[in-house]
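Each in structure tokens, the structures are laid out below.
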Structure I
Amino acid sequence: MVRKVGQFPPPTQSLGWPIPTIAKMRAVDPHTGREVPRGDVGLLEISQPGRCLAYVGEQDRHDNKVDGLWWNTGDLGIISRWGSVRLVDREVDRIRGGSGIAIEDMLLDRLPEASEVVVLARPDALPAPVYSTYSGDPIEPRRWAAAVEGLPDLDEPTQLDWENIPRTATWKVRRVALRHLLFGEAPVGLGNWT
């Protein structure tokens, strides 16, 4: 994987294969729940004996993710014809025709001074990049232009201090909260499984 750093899509999106006879994965259309063809983006569902049975205090939210033996991860991905799984985005953060997390990984590889890069999907605008740097200094426009070369079109970047980016208790970026903070916008995807 290290030899593929800098390639698009980045190798960090590859999740590998489900464990045969123990776990199964499928990708389904978020609107219909029908399985999509191999190689197409779909909502990832998993069937395995060791999955969670509830969320503390949120049984209804958990039950909404269950479809018989299948459990909806809330992630969009692609299952290849050989069965390997590539993560694309969270369903609630879907960038049409692209992958926000792939763009983020590429920008973090290309901008070592960046401590965080988040690409937010927007309903009627280009995806919006948000970044923080270790030094607190902004990234020079020429450096940013070189970093985004060859990537899908993005809006102008927004710089925030690392501590001002909303996070969960496990340091994951709260993208819905960040999108609302910056643009006053709701999630882009359906958001039924988050």
Structure II
Amino acid sequence: MIRVHPSAEVSPLATIGEGTQIWHQAQVRERARIGQQCILGKGVYVDFDVVVGDRCKLQNGAMLYHGVELDGGVFVGPGAILTNDLLPRSITADGALKTDDDWQVGRIAVGYGASLGAGCVVLPDVSIGRFAMVGAGAVVTRSVPDHGLVRGNPARLAGYVCACGQPLIEDGPNRGEFRCPACQRSYQFTPEGDLA
């Protein structure tokens, strides 16, 4: 069963998956595709043609603009913004109001199980890897590897996280071998250079 709060605005041209809940004052635009068993919190904005996979959680005030695609199981924290324009302007150089013809849409792809912290900003033309974690308030300007933990402005790689969400510790005779102290999963990553 799909649950849509009476104050939410969901386009009849949007596709909403079974078991999804859309709460107060959320807006889902035309041709957006929301998967099954998702939760869209109060004031969430999902722009036209955005794709949201199954079992995603979009917390209060999150904004996903045209050009965004989330794989399944993605968490988007409150107030997070996923943008689509690297060079935003309201007007052309001649002072005319810009139209769609003046605009090149940037893309953002977020991998399975990734987590985007509260108030983070993701700039277009980046990808965020599977089970990666973006720290609260971070500004993501370049792609994040699978399981990467990034934070800061601009966001920099600060470590790696397990699928269970816990920070990994380097553990092994070779560089790039990691283990989760909580669930004991082991990982091997190609070194990305020195961590921040």
Structure III
Amino acid sequence: MEQLGLSYQQAQDLVGVYNTDAGTRLHARESEIIMRAIAKRLGEDEEAWGIIGLLHDIDWDLTKENAQEHCIKAQDILREAGASEFLITTIISHGYGLAVIPQLRDRQRTTTIEHCLVAAETLTGLIVASALMQPDKKLSNVSIDSLKKKFKKKGFAARCNRDLIMECEQANIPIDEFLQLGLAALQDIAPELGL
């Protein structure tokens, strides 16, 4: 694993400064936890992968009204904070291929960590939506069978791009295992998420 240039504490501090919306902070934490679980599964550096998940939307609250700048402003924020180019490139890779971001539209993810990041951060939405459908809105009541069915139902959580979640298979993690891994990871921090 290449150096990130930032410690976990520095990453948390950046989230505290730039991710002012509670929902964005929760998504950052969810992405961190799933990335840590993936790293463990792959035998990678859990803290480093967690930092990448935590920081991936560092500019979201600044750009959500101006989507073509998402992942672009992040580069300046991270560079100013001392992040390595590896960290910056990995983080902006979740915006590759998005038509709304002209600078990233024609770029493609090529590394395992890039595929895992986009899959993980997209999966958070599917899992949270599944929890919110439960009568008590609890993650503990989301079963893996239910999540698999919701994954196949394109109309459910329609904004969660299934093709992006499927990029887990580029990291040699079968989709069913990936769904299980993500669900278990978020269930472990359910009280923190209020789910």
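Where a number appears in this text, it was derived from the coordinates with a stated rule and is not lab data. Keep in mind that this is a model prediction, so the values were computed, not measured. Cβ atoms are built from the backbone, for glycine too; each structure is taken alone.
Determine which structure produced the value -18000 for helix-only ellipticity at 222 nm (-39500 (n - 2.57) for each DSSP H run of 4 or more, over all residues; to 500), calculated from the coordinates; the candidates are I, II, III.
Only one of I, II, III returns -18000 for helix-only ellipticity at 222 nm (-39500 (n - 2.57) for each DSSP H run of 4 or more, over all residues; to 500), namely III.
Name the one structure among I, II, III that distance in nm of label points 7 Å out along Cα→Cβ at positions 62 and 150 of 4.5 was derived from. Here the read-out was taken from I.
Here the criterion is relative contact order in percent (Cα under 8 Å, 6 or more apart), and among I, II, III the highest value is seen for III.
Please compute mean count of other Cβ atoms within 10 Å over residues 30-37 for structures I, II, III and give me the label with the greatest value. Mind showing how you got there, number by number?
Values: I: 12.0; II: 17.6; III: 25.8.
Largest one: structure III.
Please state which of the structures I, II, III yields 0.94 when Rg/Rh (Cα atoms, Kirkwood Rh) is computed from it. Source structure: III.
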